[in-house]
Structure I
Amino acid sequence: MPDETHGHGRLMDPPSRNAMWRFGYANPVNYNDNELFCGGYAVHWQQNKGKCGVCGDAYHLTQPRPHEAGGEFAKGIIVRHYTVGQVT
C-alpha cells in the first residue's frame, strides 16, 4: 500500500465548467481541467493557510476566480437538467 497519493480528477458526468469543452460546449479550453486542487499543496497550505476558492481555484486569485461565477470558465451554460427524484 502506498503511504501517500497525489490525486487528480475532473467531473465528467455531467461535465463541469472546467471540462465542458471536451464535450463540444462553447466554453474556453482548459487543458489543466484536472487541477482544481486549490493551487496545489504549497499554495493551499503554506501560502493560503488552508483556504481554497469555492470552485477549487487557488484562494489568493483575484475574484471572480477563473471557475467561479463571472470567471473565465463560467459562461452560464447549463449542461444538464434534472427533475425532482430523477437522481438518487
Structure II
Amino acid sequence: STVVAELSTGATVLGLPGNPFAAVAVLTALAGSLVEGRTGSPPAHPLLGPLHNASEIAGQVPRIVPAVADPRGGWRGEPAVRTAHLGGLLG
C-alpha cells in the first residue's frame, strides 16, 4: 500500500509499496504532483489524448500496456505486451 501524509512539522511522508516495481510506478505517478503541491508550482500540463488502437488491445480483464506517443497526437498501446503484473513490463 501507499501512504502520503503531512506531518505536524510540515514535512511530507511518502510511504511506497514493498514491491520494487510497484514502488517505482507509484513514485513516478505521484512525485510530480507532490513537488508541485508542496512548492506551490502550477500543475504541469497533463499528458492526455485518445488511445488510437484501444479496440486492438482490449481484453477480458484490465491490463497494463506500454504506450507510445502517436505522431498524430494521442497514444498507441503496444499490442504484443500485455500483463496484469508489473514485472512483465520489464520483459
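For the set I, II, ranking by FRET efficiency 1/(1 + (r/R0)^6) of positions 16 and 72 (r between Cβ atoms, R0 = 41 Å, to 0.05) places I highest. In terms of mean count of other Cβ atoms within 10 Å over residues 32-39, the structure with the greatest value among I, II is I. Starting from the value 50, 31, 21: which structure in I, II was Cα extents along the principal axes in Å calculated from? Label of the originating structure: II.
Of structures I, II, which gives -8000 when helix-only ellipticity at 222 nm (-39500 (n - 2.57) for each DSSP H run of 4 or more, over all residues; to 500) is computed from the coordinates? The value was obtained from structure II.
Given a value of 0.60 for FRET efficiency 1/(1 + (r/R0)^6) of positions 8 and 64 (r between Cβ atoms, R0 = 25 Å, to 0.05), calculated from one of I, II, which structure does it belong to? Computing FRET efficiency 1/(1 + (r/R0)^6) of positions 8 and 64 (r between Cβ atoms, R0 = 25 Å, to 0.05) on every structure in I, II gives 0.60 only for I.
Bear in mind these aren't lab numbers, they're just calculated from the coordinates by the rules spelled out. The shown structure was predicted, so the numbers you read here are calculated from the model rather than taken from an experiment. Cβ atoms are built from the backbone, for glycine too; each structure is taken alone.
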